[in-house]
Structure P
Amino acid sequence: MLKLISDNFDGIIIVPMTLVNPVYYGEIIGRLIFDGIEVKHYILYAGRDVIKRRINKRTLPFAGRDAFAVDAIDRCINFFDNQIKDVKIYTDNMSVDDVVDKIADLSNLQLSPNKKTGFGKFIFRTKIMLKHIR
């Protein structure tokens, strides 16, 4: 699908995903590179406690914890520490805007100014967060 999009779209394609299976990583990232597609792969990296706090933040209080995500933390960290050596962005103390700016900088992208006010950003991010609550 990414190859098809790349062949038919003249622009930057951003694909957020977590790849922690070496086979899937090779099938997706390796294949894109093999097909001549420029890939800039960034790992949004955080410590275990930060990840757990973020997972709990997106989970409804009455629904219990997201057991799959919490149980996968150590496996993911281990994979990012030992299997792939792509660029890690340590996000523990970064805001969403900081992460966006860092990716843009690393990718040599010029971002359009964000015209949302502080309250507008809050509303936008709240809507996104609500869509991801499980």
Structure Q
Amino acid sequence: MALRKLKGIDGKLDEAWSKAVKIQAGMKCEYCGKETTLNSHHVYSRSNRSVRWDLSNGYCLCVSHHTFGQVSAHKSPMEFSKWMEQDRGVEWAEALEIKAHQTVKWNKQDKEQILEALNEYIKNNL
């Protein structure tokens, strides 16, 4: 099942975030190093608006480690959460948890600023 593509600024933000997450990871799966069939995974769900477009909330994973393999972010979330905390550290996990539990309401100007920052990151790191 294909994900529904959003139009407008949210769609542009999702695309920029996904690309930036992959670039941040060196265009390889952060779990196994594979360089093909890459997905950008939200540690906290996309529905969590406070961290939806935050790069610290993203992991670049091959399709197997994202959704289809036995050891994957979606099929074995408890194991994967432990691995992520070992990979990035307790401080990262705690800081992301604090951000994820904040309530935010992004207005159009906020979203445009986030998009500009993501596009700048992409441009500077390609």
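Comparing mean count of other Cβ atoms within 10 Å over residues 10-17 across P, Q, which structure shows the greatest value? Could you put the intermediate results ahead of the total?
On the way: P: 8.2; Q: 17.8.
When mean count of other Cβ atoms within 10 Å over residues 10-17 is calculated for P, Q, structure Q comes out on top.
Assuming 1.3 is distance in nm of label points 7 Å out along Cα→Cβ at positions 18 and 42 as calculated from a single structure, say which of P, Q it is.
Values: P: 1.9; Q: 1.3.
Computing distance in nm of label points 7 Å out along Cα→Cβ at positions 18 and 42 on every structure in P, Q gives 1.3 only for Q.
Out of P, Q, which one gives 16.7, 47 for Rg and Dmax of the Cα atoms in Å as computed from the coordinates?
Working: P: 16.7, 47; Q: 14.4, 41.
For Rg and Dmax of the Cα atoms in Å, the value 16.7, 47 is produced by structure P.
I have 0.30 for FRET efficiency 1/(1 + (r/R0)^6) of positions 74 and 114 (r between Cβ atoms, R0 = 30 Å, to 0.05), calculated from one of the structures P, Q. Which structure is it?
On the way: P: 0.30; Q: 0.75.
Label of the source structure: P.
Starting from the value 0.75: which structure in P, Q was FRET efficiency 1/(1 + (r/R0)^6) of positions 26 and 58 (r between Cβ atoms, R0 = 35 Å, to 0.05) calculated from? Don't skip to the answer; put the middle values down first.
Values: P: 0.75; Q: 1.00.
Structure of origin is P.
Just so you know, all these numbers are worked out from the coordinates, no wet-lab data involved. Just so it is clear, the structure is predicted and the values come from calculations on it, not from any experiment. Cβ atoms are built from the backbone, for glycine too; each structure is taken alone.
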